[in-house]
Every structure is written in C-alpha cells, then in structure tokens.
1. So if we calculate relative contact order in percent (Cα under 8 Å, 6 or more apart) for every structure here (P, Q), which label has the highest result?
2. If semi-axes √(5λ) of the Cα gyration tensor in Å comes out at 33, 24, 19 when worked out from the coordinates, which of P, Q was used?
3. Given that mean count of other Cβ atoms within 10 Å over residues 192-199, derived from a single structure, equals 21.0, which label among P, Q identifies that structure?
4. Upon calculation of FRET efficiency 1/(1 + (r/R0)^6) of positions 56 and 208 (r between Cβ atoms, R0 = 41 Å, to 0.05) from the atomic coordinates, which of the structures P, Q produces 0.20?
5. Say we calculate FRET efficiency 1/(1 + (r/R0)^6) of positions 32 and 80 (r between Cβ atoms, R0 = 35 Å, to 0.05) for every structure; which of P, Q gives the highest result?
6. Suppose you compute helix-only ellipticity at 222 nm (-39500 (n - 2.57) for each DSSP H run of 4 or more, over all residues; to 500) for every structure in P, Q: which one lands on -11500?
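Derivation of every value follows stated rules applied to the coordinates shown; laboratory data play no part. On a predicted model such as this, the values are computed, not experimentally measured, just so you know. Cβ atoms are built from the backbone, for glycine too; each structure is taken alone.
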Structure P
C-alpha cells in the first residue's frame with residue numbers, strides 16, 4: 001500500500017460522510033414546522049405538529065452523533081497517512097534537495113500567475129526591503145513584481161541562478177539588486193528584523209520538512225514584526241501531488257503538517273491556495289502566506305525615484 005492509496009480511501013470516506021449527513025434537509029423541515037406552529041397557533045393537529053417537530057429535532061441530534069463518530073475515522077486515516085509518509089519520505093536530512101530542484105520544467109497556468117501576482121502586489125511596499133529566497137527558473141517571471149520593495153535581495157545556493165534572475169533588468173536596477181549566495185543554509189549575513197516581505201517559489205517543493213522548519217526559523221528572524229512570507233510547496237493532501245511525490249518529482253508535505261510547523265515556529269497563517277494547473281504532470285500548484293506577529297512600521301517617507309525596465 002502507498003500513501004496515495006490511503007488518500008483515495010480518505011476521499012471515499014469523506015464523500016460517504018457528506019452523503020450521510022442529512023442535517024441540512026432535516027433542519028429545513030424542523031424550521032418549517034416551527035414556522036407553521038408560530039404562524040398558525042392552536043391550528044388543527046397542533047399536537048401532532050409539535051410531536052413531529054420534536055422527532056425531527058431528535059433525528060438531527062442523532063444524525064450529528066453519527067457523523068461525529070464517522071469523523072473520527074478521518075482522524076485515524078490521517079494518522080495512518082502521516083505514519084506511512086514518514087516511512088516513505090525521509091524528513092531528517094537538512095541537506096536534502098530533490099535532484100529536480102531548479103531543473104524541472106512545467107507549465108504554469110494563467111490562473112496561477114494572475115492569482116499569485118495579485119498576492120505579491122498586496123505585500124509589495126517601497127517602505128520595506130524584500131527578499132527572494134531561491135532563484136529557480138519558475139520564480140523568474142515573478143521577480144519583477146518585487147521591485148516595488150526597496151531594496152530587493154536575491155538569495156540562492158547557486159550564484160549563477162541569482163545572475164540569471166538579475167539579468168532580466170536594465171543596468172541601473174541590475175546594480176541596485178543585492179545578491180546573497182547561501183552556503184550551508186547560513187543566512188546570518190542578511191539584515192535581521194528588516195524585511196517586510198520574503199518570497200520563495202519552487203524551492204520548498206523540492207526539500208523536506210526538516211529543512212523547511214529550519215528556514216522558517218531563519219526567515220522569522222529576518223522579517224520585521226508584521227512582515228510576511230509567501231512560499232510554494234507540494235501539498236500532498238491532494239492526490240495528484242502525492243502521486244508526484246511518490247514518483248520523486250517533488251517532495252512530500254501535507255497542508256496539515258505545514259500549518260502545524262508554521263504555527264509552532266511562531267507564524268500566523270494569512271491564507272492558503274490550491275489552484276489547478278493545466279500541466280500534465282504538475283496538476284496543482286499550492287502556496288501559503290504566513291505572517292510574523294505584529295504590525296509593520298517604518299520611518300521611510302519615499303522611495304528612490306526612477307523607472308525600472310526589464311530587458
């Protein structure tokens with residue numbers, strides 16, 4: 001049995017529980033009976049209507065007890081999924097990166113691009129510096145959305161990837177970009193408690209939970225209070241993403257696990273997206289935005305003026 005088999009089973013159980021939940025229909029009848037009794041007090045058959053209303057109330061209560069019992073099955077399945085995933089997908093090697101990191105080519109749908117761009121714009125603010133963590137080819141199309149922040153830092157394990165991203169801008173802005181090559185995951189030379197926004201696209205899709213947790217510790221130290229961190233990952237609560245991880249195309253991580261890790265490391269969850277993608281291999285793209293507790297504050301009054309053009 002594979003993790004994906006358990007996901008299929010969980011999906012079937014969820015569908016059955018949904019079909020078994022008659023509460024909305026029963027509640028509608030119970031409400032109509034109550035309205036009837038209020039509209040026509042002392043009408044013919046009032047006692048039978050009162051009795052029927054009570055019986056439907058009992059049905060609602062009993063139905064809730066049944067579905068609550070079924071819900072515990074989902075908890076058991078999730079426990080089994082997490083246990084099997086821990087066995088199939090090693091999570092302890094901090095140095096682990098999927099060999100496809102930075103090299104896996106796939107199409108990104110217009111819906112993903114439009115939605116993500118809007119999310120980035122929401123956090124773009126010239127009052128604060130921004131950091132792009134990971135300079136994969138897939139992230140290149142979004143770097144131009146970060147130029148509203150001042151200054152912009154580009155950070156990766158490979159200096160060549162950083163240059164590839166930076167080279168899309170004109171010479172003036174190219175010189176303004178601040179570059180940082182990660183060695184042994186060390187971010188100590190980056191400004192701490194300064195960044196308003198950190199963006200990482202298709203980096204954590206190729207590493208494990210141990211590495212992600214370590215980077216969350218580092219990023220929360222880099223962010224100002226109220227600063228945000230937006231990053232993609234391979235949400236394996238979705239069957240297609242789990243199948244991709246089982247084929248070693250991307251790494252395994254569930255939204256349930258990630259949410260817990262983010263909260264344990266002191267972040268607040270802002271929002272989460274799972275968007276279908278029109279690629280035959282990467283069928284869903286997921287990302288999350290989290291926030292360091294607090295509110296952003298700055299004394300900066302204006303941004304350095306000048307037009308920014310991409311080549």
Structure Q
C-alpha cells in the first residue's frame with residue numbers, strides 16, 4: 001500500500017509505531033482487498049480510547065493529513081460505507097477522516113469538522129527561481145540578515161539537538177498558551193523514523209534561537225514542528241532554517257516541501273507561509289456522524305485554561321502535555 005502514489009510519511013509503519021509507543025493508539029486498515037491478498041488500497045485509522053474524550057477512530061492522530069489510498073471513486077464510497085458501520089460495532093463517538101484531496105463531501109453520514117489552510121512549495125524549479133519567488137522584504141532579506149548575523153546552523157538527530165529543539169518548543173508553546181507535546185513523542189519519532197526525521201537548529205552566539213523538525217518520504221519534505229525564541233526573531237533564524245531545508249531538499253532530489261496545515265484564525269502563520277512562494281489550498285477534516293459545529297468552537301473554559309498555561313512553571317507545562325495529548329488527538 002505504501003507504493004500508492006498518494007502515500008505520505010503519515011502512512012508509514014514508522015509514524016504508526018511512534019503513535020502506538022507514545023500514546024497507545026492501535027492502528028488498523030479498512031480495505032476492499034480480499035482476505036489474504038496484497039493490500040493495494042485502504043483507509044488507515046487509529047483507535048483512541050479516552051476516559052476524558054471518549055472512544056473514536058481517527059485517520060490519523062497528530063497527522064496534518066492522511067489521504068485515503070484508493071484508485072477509483074467506487075472504492076472510497078465502499079470504504080466509507082464500511083466506516084459508518086464501524087460506529088456501532090466499535091461503539092465510537094465519531095470517526096474522523098483527514099484527506100489531503102479526496103472528496104468526502106456528500107458522502108452519507110459525514111459532515112465537515114474542521115478546515116485549515118494547507119501550503120506546499122514546488123521544489124522542481126532551480127534554487128535561483130525558488131529564491132526569487134520569496135517575498136523580497138520579508139523572506140529574501142531575512143535570509144541575508146541571518147547570514148550577516150553569522151547565525152550558526154546544526155542539523156541531525158542527536159540528543160543534544162533534541163534538547164535544544166524541545167527547550168525552544170516549550171518557549172513557543174508557552175507563548176501560544178498550549179502545552180508542548182511530550183518529549184517521549186519526539187524520542188519515539190526519532191527512534192522509529194530513523195534518517196527520515198531531522199532536527200535543524202539556528203543559534204546566535206551559541207544560544208539556540210529557532211528550530212524545526214522535518215520528515216522526509218519519497219520525494220516530499222514535510223515541515224512538522226517549528227519553534228523559536230521571539231526575542232531573537234529579528235535575526236532571521238527561522239528563515240535560515242527554511243532556506244537550508246530547501247537547499248538540502250534540492251540536493252537530495254526532492255520535489256515538494258509540504259509546509260503543513262495552518263489554522264484559519266492564525267493569520268501570522270498563514271502569511272509567513274504565503275511569503276515563501278507556496279501554493280495554498282483548503283484542508284478539510286470530516287466526521288461521521290456529522291458534528292454540531294457550534295459545539296466544536298472553544299468556549300470560555302478553553303480561554304481560561306490558556307490564561308493559566310501562560311503562567312505555569314515549566315514542569316507543570318510539560319506535565320500537562322504528558323497528561324492531555326493522548327486525549328485530544
């Protein structure tokens with residue numbers, strides 16, 4: 001099934017194993033293939049059993065997208081019919097699908113759950129052409145500024161890089177008023193994905209100022225996590241990391257840089273990705289049964305929780321991540 005042209009890093013055994021090791025999610029596949037035959041199509045799910053948020057099937061947790069791997073419209077229709085029957089069989093609150101392009105709209109029982117912007121950069125042009133496509137003031141000049149400031153650059157999978165990345169992630173999540181993903185998630189991802197995952201860190205005078213974590217599969221580089229110290233933003237650390245990632249992707253013959261999803265209510269991040277000459281499309285998540293969209297909006301309790309998270313000591317913030325992430329996928 002991994003040979004399917006729409007397969008991404010989120011379909012790989014490494015990603016699924018990291019999810020299972022960290023959160024205990026059990027993966028499984030729905031397929032139209034006959035029993036005992038090689039899998040050529042399917043929908044990959046994880047079973048989530050939570051005392052806080054209930055039992056549900058998600059395709060896939062903590063994955064920006066997970067395309068149904070099918071070749072014909074009749075296959076997706078058949079698979080979605082099977083999904084609906086699973087609601088009662090699995091005693092689930094709901095089933096969620098996160099396709100990158102497959103059309104779910106109009107399928108019986110399904111309704112829109114969430115929508116995001118989805119950005120990607122075409123890496124097939126030359127490096128010079130790609131660079132000229134960047135916003136002149138907000139990207140090109142920032143890349144040059146990072147060079148003038150002599151920011152140092154490191155890339156790899158070492159424990160030292162992971163610690164620098166996680167420190168900056170904690171700083172960033174505090175600024176965003178959300179807890180960080182647990183450190184064990186990143187350790188498991190590094191262990192399971194091997195050379196497909198890379199941490200990049202930019203430093204100023206020895207102090208880490210920005211970091212990103214990327215994944216690579218087939219001819220696509222995926223930007224999954226980014227973090228930074230806001231007091232050093234003027235030096236262009238994040239811009240240096242994106243540019244180096246693009247340079248290295250070109251050297252490796254990759255053809256696409258998947259910049260992932262962005263919340264519609266995060267105009268700063270959306271604008272940042274727009275300025276890299278990326279294409280933007282809509283990424284829609286679907287649920288069965290169709291959700292009440294009013295109930296999906298964050299209420300006053302979430303706003304209060306965010307205020308509290310902004311002032312928590314580091315230990316409490318990381319503990320909150322360990323406690324809650326397995327329940328919110």
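1. With respect to relative contact order in percent (Cα under 8 Å, 6 or more apart), the highest-scoring structure among P, Q is Q.
2. Considering all the candidates, the number was obtained from Q.
3. Checking each candidate, the match is P.
4. Going through each structure in turn, the value belongs to P.
5. Across P, Q, FRET efficiency 1/(1 + (r/R0)^6) of positions 32 and 80 (r between Cβ atoms, R0 = 35 Å, to 0.05) peaks for Q.
6. Source structure for this number: Q.
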